[in-house]
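Readers should treat all values here as calculations from the given coordinates under stated rules, not as data from a laboratory. On a predicted model such as this, the values are computed, not experimentally measured, just so you know. Cβ atoms are built from the backbone, for glycine too; each structure is taken alone.
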Structure 1
Amino acid sequence: MHAPTRALRLPLHDGFAPMAAVTIDIPLIARVSTRDRAETRRAAAADVVVSKPGYGIVSECVANGTALLYTSRGRFAEYDLFVEEMPRLLRCRFLSQDDLFAGRWADAVEALLAQPAPRERVRLDGADAAADHVLAFDRDSR
């Protein structure tokens, strides 16, 4: 027996419209620290990550409650979607490339740390959800 086609879709996605009939939404896949914030900070952790937005860094920041100071990343198909969706998931703030390379971060970091945490909390068990769906695919194909 042949299993039906399915697509597992993570949050912060775009371009799935042609596959809507076979798409299954799953939660974020991210590693959540097992240490408390104070212990993590003592082990060289940061309150703010400076990066270009991408699924990995955004999901890790969401999972661990870390603020993201981000800059543009050039050609990236989902950049606009990330910029639109990130504020509901984590504290984030844009930093221009000029300010990034000139080292003018202090005001942006202070403003970012003063932002309240987002009200929305998203599920972080996407890896388990994906595994469950893959196992179901296997059972369905037998």
Structure 2
Amino acid sequence: MNNDEAFSKLLKYCSYQERCHEEVRAKLISLKVYGNDLDNIITRLIEHNFLNEERFAKTYAGSKFRQMQWGKTKITYQLKFKKISDYCIREAMKEIDDASYMKTLRQLLEKRKLQIKDDRNWLHKTAQHLIGKGYEPDLVWRELKAEE
């Protein structure tokens, strides 16, 4: 596959949804594009604004919070796993409004409490569930203490 064909494929790949550099790099490698050719294609995608890591991070953080109801800890971890810069992660976290964040945490807490209300260990199980979803432990425990 020549560079123009690879670039064309990657244009479609990046047009379909936001991508991070690491995903694009992996896709190019799967197409057997390496070295300077790979770097040149990534540069061209950035120049044509098909690849923008800050935009990717903001979209990722906002959608994972709204759709999956993930907490900031889990979102941050996943963005770091995708090799997103600290600056982009900080900018992405600004997409999550504090009031919405707390409202979602409280809704998840109430939902979980109803699911396991008969369990005498509901407090610990609820905390474990919410921390697993990526909410900060001190925040979770503060909300749980307010429920008692």
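Figure out for me which of the structures 1, 2 the number 11.5 belongs to, where mean count of other Cβ atoms within 10 Å over residues 41-48 was derived from the coordinates. Only one of 1, 2 returns 11.5 for mean count of other Cβ atoms within 10 Å over residues 41-48, namely 1.
Tell me which structure, out of 1, 2, gives 1.1 once distance in nm of label points 7 Å out along Cα→Cβ at positions 89 and 129 is calculated. Source structure: 1. For which of the structures 1, 2 does the calculation of relative contact order in percent (Cα under 8 Å, 6 or more apart) return 22? Structure 2 accounts for this read-out. A value of 18.0, 60 for Rg and Dmax of the Cα atoms in Å, calculated from one of 1, 2, originates in structure 1. Comparing mean count of other Cβ atoms within 10 Å over residues 73-80 across structures 1, 2, the highest value is found for 2. Source structure of the calculated read-out (helix-only ellipticity at 222 nm (-39500 (n - 2.57) for each DSSP H run of 4 or more, over all residues; to 500), -12000) within 1, 2: 1.
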